[in-house]
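Just so you know, all these numbers are worked out from the coordinates, no wet-lab data involved. Predicted, not measured: the structure shown is a model, and the values here were computed from it. Cβ atoms are built from the backbone, for glycine too; each structure is taken alone.
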Structure 1
Amino acid sequence: MATVQLSVLDLVPIGTGSSSRQALAHMLELAQLAEELGYVRFWLAEHHGMPSIASSSPEILIARVAAATRRIRVGAGGIMLPNHAPLRVAEAFHTLNALFPGRIDLGVGRAPGTDPVTSAALRPFDAAQFPSQLQELLALSRRAFPPDHPFHGVRVVPDDVDLPPVWVLGSSGATAGLAGQLGLGYGFASHFSFDPPGPAIERYRRAFQPSAQFPRPHVIVGATVFCAPTDEEADWLAKSMDLAWVRLRRGELGRLPSPEEAAAYPFTEEERYIVAQHRALAIWGSPAAVRERLEQLAAETGADEIMISSMIHDHEARLRSYRLVMEAFA
């Protein structure tokens, strides 16, 4: 039995030599495998304008994945709330909860999920508005605005279902206290954040007020994982993201590179430093090594759940990575 619950975060990667259609088909295969293996959740992220990621519309993908599975919880990891009108998010997730009762999750974050120009094309972006937007989202869903509020009469339809469980997702701890005060779940993005998760999680737990959906605090910690039969092969698979991070830092957007492309790339000394920074965040190796690191992460953070993101170029190797991780905990 696993000592900590395990879940999947899928960014729906599009690798060189592949297409968005193939990536979306691979998403469904991964979701079905995750359900078969016993992962708790399958979450989809919101990113815009990135040729390597096919998850620009997570609400649509959630509906597709939930329809192709039977038991696994499916959700957003997350919806970048400042990109959207809270009413629209409430309507979408009320609808998803009506279609797939008891299986939908809503993670919300305050980052744009894209570059500033693309963000401006979505709507005027202001991360400082996130707390008020989150409370507006909850009040609209619950019809909790007082009689003198302009939105008092606004009805979220379908109106005979509730908003699914809501997680606040963060990478710095800025919203951890808010998540606790509102009695929501909390997720920390250790898969890409250089900030230590401990202080944010402690802030969340100290501020936590029980709610109907969360009688107890619930912490999800993200982890980048590359698992293969040997440490050497896992290191090889991780080379794709080595080059991808370097290109992203330079503002170069393209498909997820293959390990072969990364192996042939002449990294500069500065770029090797970037690679080392991001490799330090990743967990990679054989199943036994990965299990040890994941258990260490759970123990250090007190996480209730680890959500694994594996941006692996080869689809079969990515499926195998998730399989090996779960088998290591069996």
Structure 2
Amino acid sequence: MQDQINSIKEKVATLIKNAVHSKELEEIRINFLGKKGEFTTLLKSLGSISAEMRPKIGAMVNEAKAKIEKDLEKAVADLKRKELDLQFEKEKIDVTLPGRKPQIGTAHPLTIIQNEIEDIFLGLGFSIEEGPEIDTDFNTFQALNFQDDHPARDAQDTLYVNKDILFRTHTSPVQARTMQKMHPEPVRIICPGRVFRRDAIDPTHSPQFHQIEGLLVDRDVKFSDLMGILEIFAKKLFGNDRKIRLRPSFFPFTEPSAEVDVSCIFCNGKGCSFCKGSGWLEVLGSGAVHPNVLRMGGYDPEEFTGYAFGMGLERITELIYQINDIRYFFENDVRFLKQFK
């Protein structure tokens, strides 16, 4: 048994010497010093030798275990130090090398135009209001004078969460919320945001897009005030030589209502392929706030009047940058986005 103990000691010493990873040393510890290791097996076999030799052999086993434990501890410390040195060498950074120039992104074209529009209306005394993209049927339709059988309420057009909650189809719910919150104080706001419709994706349609709507409610507001504001907006956004025209239209929340065109920014109203020879480009809808909408918002239509307008941000951006496919705005193609600096 003495020869067996010496053989194990020599074997372990060789294994420790040849180990190149700390994991190998842990395996050596388990194989020789663990509960099922070779020294544990030796100690269990002491019952088979004479009583006189048992203390001597036991002492030899314990002495060998102590030496191996000490050698393993030293070897583990040495290997971990070497591994750490190798890691430091691998991760070393030469601070004298020139740095890499960070890539600078560009603003999205929708963001650029939205900021311009917001700046125009902020300069005209409007404030910016925002609201949730998922809203109630009351704020989205009922408070805006939509009848129960209006096509916009149809599930084929609107994304419903349940019968009372839906993804807003326009930013007008923000107007309804603001009126309910601010009455009887005057309201002068614009509401930019994302809206949703049940539309198939093609060059002119998307299930998500952006709108910017405006609302002014106060005493003695006239339709001519709306025309003046829209003319200032058109000149500031499209150029000082722009003209506007209003065409009769219908919206549930305004009466009277009007579509607003701006003289073509490419041919200056002479007629071209972009305006289809008409000399005009449709840019937004507008009108005087319907009395029912004023009542729903808490305002007495005998005392208060107002006007509202709304535009598609993608439509305006397409006109300014001559973009012919709405899908470009949402595909995140770097080649497209790099053009807007």
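Comparing mean count of other Cβ atoms within 10 Å over residues 14-21 across structures 1, 2, the highest figure is found for 1. Sorting 1, 2 by Kirkwood radius over Cα pairs in Å from high to low puts 2 first, with the largest value.
Once distance in nm of label points 7 Å out along Cα→Cβ at positions 22 and 262 is evaluated on every structure in 1, 2, the highest one turns out to be 2. Quick one: mean count of other Cβ atoms within 10 Å over residues 78-85 came out at 12.5 when computed from one of 1, 2, so which one is it? This value belongs to structure 2.
Of structures 1, 2, which gives 0.35 when FRET efficiency 1/(1 + (r/R0)^6) of positions 62 and 286 (r between Cβ atoms, R0 = 30 Å, to 0.05) is computed from the coordinates? Derived from the structure labelled 1.
Assign the value 3.1, calculated as distance in nm of label points 7 Å out along Cα→Cβ at positions 110 and 238, to the correct structure from 1, 2. Working through the options, I get structure 1.
Looking at mean count of other Cβ atoms within 10 Å over residues 142-149 for structures 1, 2, the greatest value goes to 2. Of structures 1, 2, the largest value of relative contact order in percent (Cα under 8 Å, 6 or more apart) belongs to 1. I have 1.96 for Cα Rg over 2.2 N^0.38 Å, for residues 70-213 alone, calculated from one of the structures 1, 2. Which structure is it? Corresponding structure: 2. One of 1, 2 was used to compute distance in nm of label points 7 Å out along Cα→Cβ at positions 190 and 230, and the result was 2.9. Which label is that? Source structure for this number: 1. Computed over structures 1, 2, distance in nm of label points 7 Å out along Cα→Cβ at positions 30 and 126 reaches its largest value in 2.
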